[in-house]
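Nothing in this text is a laboratory measurement; each read-out follows from the coordinates by a stated rule. In this text, all values refer to a predicted model and were calculated from it rather than measured experimentally. Cβ atoms are built from the backbone, for glycine too; each structure is taken alone.
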Structure 1
Amino acid sequence: MTDLLAALLLGVIEGITEFLPISSTGHLLIAERWLGQRSDLFNIAIQAGAILAVVLIYRARLWQLARSVLREDGGAVYGQPARDYFLKLGTAFGVTCVLGVVAKQLGFALPETITPIAWALVLGGVWMVLAEWGAARRARALGERGTITWTVAVLVGVAQVAAGVFPGTSRSAATIFVALLAGTTSRVAATEFAFLVGIPTMFAATVWELAALFRHGGLAGEDWSALAVAFAAATVTAFVAVKWLLRYIQSHRFTPFAIYRVLVGAALLLLVPAGG
């Protein structure tokens, strides 16, 4: 397999899995065992491509939120003032930043090997089924609610850190289901908030990692052609995947993603030697 084809496949995998609730980090770590391990800069670039796709999809919402900072009448987002929604996004991002720095300082992370990722996929799938059931019960009790409360904002920030610490957890799954269980019973509203707060979070992580690479000379010797191919592939596939997911959740549950996680995790536990 040529290097450009391997880079293309990794970009496609990143684009598909970054915002679907199946764990992009887990899938990339697994794929790199067969397609070859990539540089930190390569992984940062394909993540940036996925971020760009979500920015393009939500450009109108982002513009509305930006205007709400400067104007009193910024309209509403799911029944709440756009400025309040913007502040709650900022709160979730702030919680993520603070706890993320603490986690970094403590060196709190699981080894990036297949076995813990496989367990995270299985346990995450089981948790998704239980969370889906709990969220459905809350939806029946409370009705369709798209409002983001301060509690939801804080818990989403915590969930982002938990997903970052444990490879295979899935940031989107963690944040969406935390929002659903905490009272935002609309799947569409919970997903949009999770994706929007992911934009500054992933952008900040990208800048942080790029700065570290620059300080330590990690930008030299990169295959820029492969990186460009992977970036473009990640952007296009993430755009398609997120557009599809937003249509899908309007009338479907997340259960198929949970089943997929359990099957993939179980297969890895059976096929990969312990500690691999």
Structure 2
Amino acid sequence: MTSAEPAKKKESRDTRVDGGRYGNIVFGAPLSRKSHFVRQVGRAGGRVFGRPYFKLIVHNKERIPETGAAIIAPSHRSNLDTPLVGMALDRWMRFMAKDSMFKSVFWSNFLVALGGFPVRRGKLDRRTLNNSFEVLERGEVLVIFPEGARQSGPRIKPIFEGVAWVAARSGLPVIPLGIGGSEAAQPIGVKIPRPQAVHFVVGEPLAPPQPLPGKKRVSRQQLDGFSAELREALQAAFDEAQASAGTPNAAWTDEDDQRREPWED
């Protein structure tokens, strides 16, 4: 065994760190004072300009706990969704963001300051899961877009099991969040957002799946069942939010069930 092998072995155990790609940032760690200051400035600026521009309204805000850990699962129809959630809701939140956004050490630190940490789209790896659990264990709010990527159309697409898995392991309920009007404000292919009202509808929290009697873990069937339940709850919140924002959903067809997989393009 060479002298380099023990260090390499030690590094591989810390799944929060992705080598030197992101400047050895520990994504699940608490934010530094500097990062928190950047986040405060970003939120203040967003609220001053973003709230009136998009006429943000949140319905059923009381369903989000004022303190303690929580999992929020929003619909996803626009690149605006993440910053708008940060502007509209009162709690500080941590977001899963596509890893391609973390292009350099500078951008990685900036996105971390805003509450983000990278996820490889299309799957939930151990590093992302560990970051998620650290965030929740500290009593923070974790935002996971269950459709996996920005989608289009009136139908909530089949969702990934990552949300169900995190809920089952943490024992926390999942709060559906319908976002209405964001696709009209900035649909796919549009770079400059339009002045469109964006409304949020907070759905009833869904209790996480629990192991069956005599079992230590939640079964695959239970995870699938919870994901299906979350999909329909999110659809109801999304429909209500779209109608409230003045961009009601049309009836969907079988084609609207197809999920867009941008990482496969």
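Values for this structure:
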| quantity | calculated |
| --- | --- |
| Among 1, 2, which structure scores highest (criterion: distance in nm of label points 7 Å out along Cα→Cβ at positions 78 and 198) | 1 |
| Per distance in nm of label points 7 Å out along Cα→Cβ at positions 70 and 94, the highest-valued of structures 1, 2 | 1 |
| helix-only ellipticity at 222 nm (-39500 (n - 2.57) for each DSSP H run of 4 or more, over all residues; to 500) derived as -26000 - corresponding label from 1, 2 | 1 |
| Structure (1, 2) behind the derived value 37 of relative contact order in percent (Cα under 8 Å, 6 or more apart) | 1 |
